[in-house]
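Laboratory data are not the source of any read-out in this text; all were calculated from the coordinates shown. In this text, all values refer to a predicted model and were calculated from it rather than measured experimentally. Cβ atoms are built from the backbone, for glycine too; each structure is taken alone.
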Structure P
Amino acid sequence: MHELSMKVVEIAQSGGPEALQISERSIPEIKSGEVLIQVAAAGLNRADIMQRNGKYPPPPGASDILGLEVSGTVAAVADDVTNLTVGDQVCALLAGGGYAQYCTAPASSCLPIPGRLDWISAAAVPETFFTVWTNVFMRGQLKRGESVLIHGGSSGIGTTAIQLAGAFGAEVFATAGSREKCDACLQLGARHAINYRKQDFVEEIREQTNGRGVDVILDIIAGSYLPRNIKCLAMEGRMVIIATQGGYRTDLNVLPIMIKRLTVTGSTLRARTAEQKAEIARELLQHAWPLLEDGTVSPIVDSVFSMQDVRKAHRRLDSGAHVGKVILKMDA
């Protein structure tokens, strides 16, 4: 069927980008409900950095190879898979295994590549769109006419969230760490972008909303941001925490949560069941895919590296200087 082995990126030992190396492994075998994908490109995520550093082990049963999203061609399908056939071009959400020439994926987490996207752009879609849809729209319940504050607006998640929230009629505010990154947020449709290094986002939100606050906050920081976020929320506001770059703990006065009837929630994506991810995929296909097809929203690609340059790709991600996604081409 295929050559028996494939090139993969392995973690030699926990540490920095120098810990990554190119190795050979057997092509994985598909299980019930899965497909084998010949990978064209893979998106890089902060979860990859955490796993590389030894701080984010893969869920039970998942590949130890990095990579949570890919684009590629279906090379084989399990007998019980009926929605995909060999030769289909897909982008897929994975629990691991994407930094490789071949990977397996649940058929239910594969989506057709929108016709206007190439392999590189398609690899930038799954993790960000699954994450934004489930957290901003399913958990955060963002509605047309409401307002949302997106922390890390220039990240892969942020650039997707700004576009999707705007496309569905919300007023978007974003934070970022430089004038250039704030400008990128504005170009993507944010009404106001706040340089968190130079401005107090609590004061900015208060001023921009005439003291009302925002309806939804998508937070990647946690830690000391939590009490500040609560000050930014309007009555009946919702905060969704998806990462903890600022730490897990903080002192928190719960009284404003009670007085303003706030909802504080959070989630992770990687460890969810295939059925839960399939539900998100169905909603994306119905609501977000038409916007990708017609160009209303587009994945933002910062830079592209070859598989051989995976260490350089991780250094780019580590630097925090990127706007949008860093992509790895599986051309080794």
Structure Q
Amino acid sequence: MIVKAQDFTSFLIKCQQESLGGFQQVIVPRKSNNSEDKQYLFEELKQGAEPVLDAFRTVDPLRVLFYFSRETLIPVDKTKKRLIVGAKGCDMAALQILDKALINNDFIDPVYKAWRDQTTIISTDCTEISDSCHCNLVGGKPYTDQNYDMNLSKVGQSYLITVGSKKGEEFVKLLKENVQLTQPQGDEKDKIKKNRKSIEARLNQHNAKYNRSDNYSVLRKSDIEGWLDDVKNCVGCGGCTNICPTCYCIIVNDETTGKEFVKVRSADSCQLHGYAKVAGGDSPRHKMYQRFRNRYLCKFDYMKSNFDTIGCTGCGRCIDVCAGEIEFREVVQKQMQLPKAQE
């Protein structure tokens, strides 16, 4: 099915204003007002605002809308029925990893699951790339072909709709009641394939100098001298983990008062000096190079072992936010090529 882009935006505004479908919140990417560069931020849709549904991923990962940097666990806060539009392939892949970690046979995070259940996600194809985008290096694509409720692919001034779940079917039904949809009449699907191949070609060319194998198990064997060299510019700020779409380490605090039992979780980072510090004052990784190395092994080794997929989706946010201007792609490539330590 095809929907005109202008009609779809008008429908989103109507959803926000009139709570169509029971949606209490409509969240979309918008262009940052404080940057000369192209940067996009997730924000609740406002009257007169112009959402940017195409382009490339937002500054903030989709994760922050499901796994907040600070959230009350007890008593449980109420969730809202939400519609998130404009999520990109790297974030959708990351959400799939979080689902494996937080909703599985051994453990279910009730707060995370509540937000997932209450949210319909509409993904959109990337039509541009940022300097740090590198999903192609980790087996990803600048569009998503799984794990979405509904996907939109831009073709001219319209979108081709692809449904991926029951939530998506319900949303399309609501859309039909308010907007005129048409069936593809010409070469729309061929144009979308062409657009996707074009953006993939740009990514491949852009990241050609960072090409590497996918045998990430060699990272565990890299000589420690290489890590000591790469960590020189790291200041241990934790920005990379705070903005990573697949990091989910937390610390739980007891904020109970005399009137109420309260447990609050906050985002934690393996890059911080006090991370995992025990009561006796010891730390498992008290040196910065150890924490720095751990992050790379977590993404490419530990998560692969736990979830059968690597934990990096190539969004490049860690590159953009790094206070030490460390080039993540360069570190991975270098470490995989360095002589290995003796077993």
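Structures P, Q were shown, and helix-only ellipticity at 222 nm (-39500 (n - 2.57) for each DSSP H run of 4 or more, over all residues; to 500) at -7000 was computed from P.
When distance in nm of label points 7 Å out along Cα→Cβ at positions 121 and 145 is calculated for each of the structures P, Q, the largest result comes from P. Could you figure out which one of P, Q the value 4.0 for distance in nm of label points 7 Å out along Cα→Cβ at positions 9 and 241 was computed from? Only structure Q yields this read-out. Using mean count of other Cβ atoms within 10 Å over residues 105-112 as the calculated read-out, with 23.4 as its value, let me know the right label among P, Q. The correct label is P.
Hey, Rg and Dmax of the Cα atoms in Å derived from one of P, Q reads 21.4, 70; which structure? Label of the source structure: Q.
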